[in-house]
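Some structures are shown below for you to check.
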Structure P
Amino acid sequence: MSTIHNDHHADSYYFASANPHPMRSKLEGDVNCDVCVIGAGITGTSAALHLAEQGYKVVVLEGHQVGWGASGRSGGQAIIGYNKGVRDLYSIVGREDTKKLWDMNIYSKQLLIDTVNKHNIKCDLKWGHLMMAIKPRQIRELAQTKEELESEIGYEGLQMLNQEEAFERVGSHKYIGALSDPQSGHLHPLNYTLGLADAAQSAGAVIYENSPVTHIQQGNEPIITTPSGTVRCKHVIMCANAYLDKLAPSVGKKIMPVGTFIVATEPLDDSLAKSLIRDDEGVVDINFVLNYWRLSADKRMLFGGRVSYSGIVPFDLKQTMGNSMRKIYPQLKDARIDYAWGGNVAITVNRLPHFGRIAKNIYFAHGFSGHGILLTGLAGKLMAEAVQGTAERFDVFTRIPHMSFPGGALMRKPALVLSMAYFKLRDLL
């Protein structure tokens, strides 16, 4: 199967292997609450869970179904860190805030572990991650990353792998080395999101599906409008990410929806699976237009990449992504591809997450730019803290400067496509 942007969940491996979950009704009529959360991905369900556990009356409005967006169909790689090096962050936010950002990033892993354990979320959570280098320049970049994290952050456990060691771990001759990070990992993203939603609901939150927000009336008590009802509340938490649309134009121009795609093979026999990823780790190369892959719980190869900045979807995802996968793993030339899917994620110009307020009682967090599994759960927690009056950690993220994508509403995608052509060319050099 191959689907993109349906009104319902993509026919992905994740949806086919999803844990049992309820079909929730849409909002009908007018309701009142303390906090209205817009979007039922990881960010929104995390925020709802933490607020409901503190006794807040929470309503979640989801335009489709829980986990419909990137939260339910991503690569599922829980990667500690940011898309900027430590010393790059110094120049952007200063040393003090860089240290705070990294402390919170590392905390986000423990938050994930604690949440999964506390609520018994079955999401195939595993630890271990590899960043692969194709050329000598990338070996130097990985070595610099390791040195910065160890000397500036005190991050432990990183190990550089030579070509022979890299081959032992990933079974591909394409790579000349790697950086191993045992603290990062991977999970089943849809089951994680569904588990968060169930936990939030058990704590008292009310989740409405098929209830897209069409308007936000700001004020001391904002009114959120959907096609068949309204929500009056004291606080709003916006978690729409790539699907913000026109709800907040001033914020929306700081992010860009881009397409990313994944295929899943048939289940592989144990010996073949182990020869591909010996220790069942998450794997990513470090090209600007990168590939990422891992094994599922039932030993399928889940292979993703081929980012579309233009909005154009490859004609035959199975063939296109399958060809990319087999360049790395020719031993999968006869493996059947059972699923192919994709959709939008949100990036920012500087590839750092964008947190903020559009009013004193309306919060947002989005633009996670490939680091969503850990940062989205953290974002929900921090926005819940801000609603409760403790915004110190949330405000660290708001101090990250962001610029709008150049070109305006009509030209920003063509402008981005042109700029990305340079980086794609650089990947080849």
Structure Q
Amino acid sequence: MNPLGQEIARFLPHRHPFLLVDRVVEFEPDKRIVALKNVTWNEPHFTGHFPERPIMPGVLICEAMAQAGGLLVHGSFHGGFSIEQLESERVFLVLTSLDNVKFRRQVVPGDQLRLEIELKRRHRPLWKMRGVATVDGQVVAQAEFSAVEVPENESGTRPDTAGRPSGTLGIHPTAIVAREAKLDLDVEVGPYSVIGAHVQIGRGSRIGAHATVDGHTVLGPENRIFPYASVGSLPQDKKYRGEDSRLVLGARNQVREFASLSLGTAGGGMDTVIGDDNLFMNNSHVGHDCRIGNGNVIANGAALAGHVTLADHVTVSGLAAVAQFVRVGESAFLGGGSMVVMDVPPYCMANGDRAKLVGLNVVGLERRGFSPDQVSDLKRAYRLLFQSKLLARDAVERIRTEIAASPQALAMADFVAASERGVTRP
């Protein structure tokens, strides 16, 4: 059924004097639509737009094409224009861009505009179309334009972001989201941000303004990417040859302004893997093929080179740097400006240029709820490993024998025993 006259207003939100489509004469779902606009003398813009020589403003011709595009979207979404469909979900579009606009001749009262709109790309909630307006077979205007769906409340108006119903996408009209990207429910994408074709974003995640998420990147639920962050950037590795490596983030991570997280490489197993509840502060960097656990803090300006492994609850203080292939154990603390070139055992603190151990991270352990007995066992293990004259292998064996009841002491001993790069010492 083609909507005619007053029925057009039941499918578009526009009203007189700004309803600029009178009739639909052709319609192919998901392909094209042809609509008509009769240009009459009594339209209000002619009273002020060259009243001695009335000419339809070019912006209104573009608006007429956009309204016809809105009908194409509505008809494609609902499979036609039957009145019964008005009871179902209504599609509300906002124009986001006009490109390659050209005007060929004037449109004057008495002309009938033929508006032919072709759908070029559909990736809900984004739609891209091309329109051509003709009069008596002559092209008067043409344009490419994009529009985005926005939700409506019961009164037919758009609610603010906080009032958006759950289970919807909040993509800003200026954001660029590849049609192949997979966004779960309740994802927000801020102004001018870019989401690549191979990206998957989990439910409830928020992508800030001007942020970039690219590459084969998978974000779990409730991650927050702040403005200007770069997630899934190409590895800074001369050996990288464009392989389809990945970056995988767990849940509830925060990537602050200007932080960067790199994809993996073939030389590192193809994956950079990050767990849950990590905080990457401003200007921090995670290199290719890193393995990062849960609850870590990478402070402002800190950098992890490629192939670095962080366990859980590690703090990397501001401007610290960790060399490639270094391992950092659970609950370790790296002081500000430290240059870490060897493995840092769990529960320890390291500091300085070519960092050295400066004791146990007692404050951090107490904050995590470690008991006095647990801390005491770790102090004993630390003394055996780093303050006695024992060889490392002998200290490890004594810990395994004498402090076997302490899982934390055994973890410290096992970490030292497994080190291939060498262990940071006092």
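Taking FRET efficiency 1/(1 + (r/R0)^6) of positions 50 and 370 (r between Cβ atoms, R0 = 25 Å, to 0.05) as the criterion, the highest value among P, Q goes to P.
Work out which structure the value 2.2 belongs to, where distance in nm of label points 7 Å out along Cα→Cβ at positions 66 and 242 was derived from one of P, Q. It would help to have the intermediate numbers written out before the result.
Values: P: 2.2; Q: 3.9.
Only structure P yields this read-out.
Among P, Q, considering only mean count of other Cβ atoms within 10 Å over residues 34-41, which has the greatest calculated value? List each step's numbers first, then the result.
Details: P: 27.6; Q: 17.5.
Structure P comes out on top.
Can you tell which of P, Q yields 20.8, 63 when Rg and Dmax of the Cα atoms in Å is derived from it? Value 20.8, 63 for Rg and Dmax of the Cα atoms in Å corresponds to P out of P, Q.
Identify the structure, out of P, Q, from whose coordinates relative contact order in percent (Cα under 8 Å, 6 or more apart) was calculated to give 25. Could you put the intermediate results ahead of the total?
On the way: P: 25; Q: 6.
Here the read-out was taken from P.
A value of -4500 for helix-only ellipticity at 222 nm (-39500 (n - 2.57) for each DSSP H run of 4 or more, over all residues; to 500), calculated from one of P, Q, originates in structure Q.
Among candidates P, Q, the computation of Rg and Dmax of the Cα atoms in Å, for residues 234-273 alone that gave 11.2, 32 used structure Q.
Structures P, Q were compared on Cα Rg over 2.2 N^0.38 Å, for residues 138-217 alone, and the highest value belongs to P.
Taking distance in nm of label points 7 Å out along Cα→Cβ at positions 98 and 210 as the criterion, the top-ranked structure out of P, Q is P, with the highest value.
Which one of P, Q has mean count of other Cβ atoms within 10 Å over residues 18-25, as calculated from the coordinates, equal to 19.0? Write down the numbers at each step before the final one.
Values: P: 13.0; Q: 19.0.
The read-out comes from structure Q.
FYI, it's all coordinate maths here, none of it is from the lab. Predicted model, so just to flag it, every value in this text is computed and none were measured. Cβ atoms are built from the backbone, for glycine too; each structure is taken alone.
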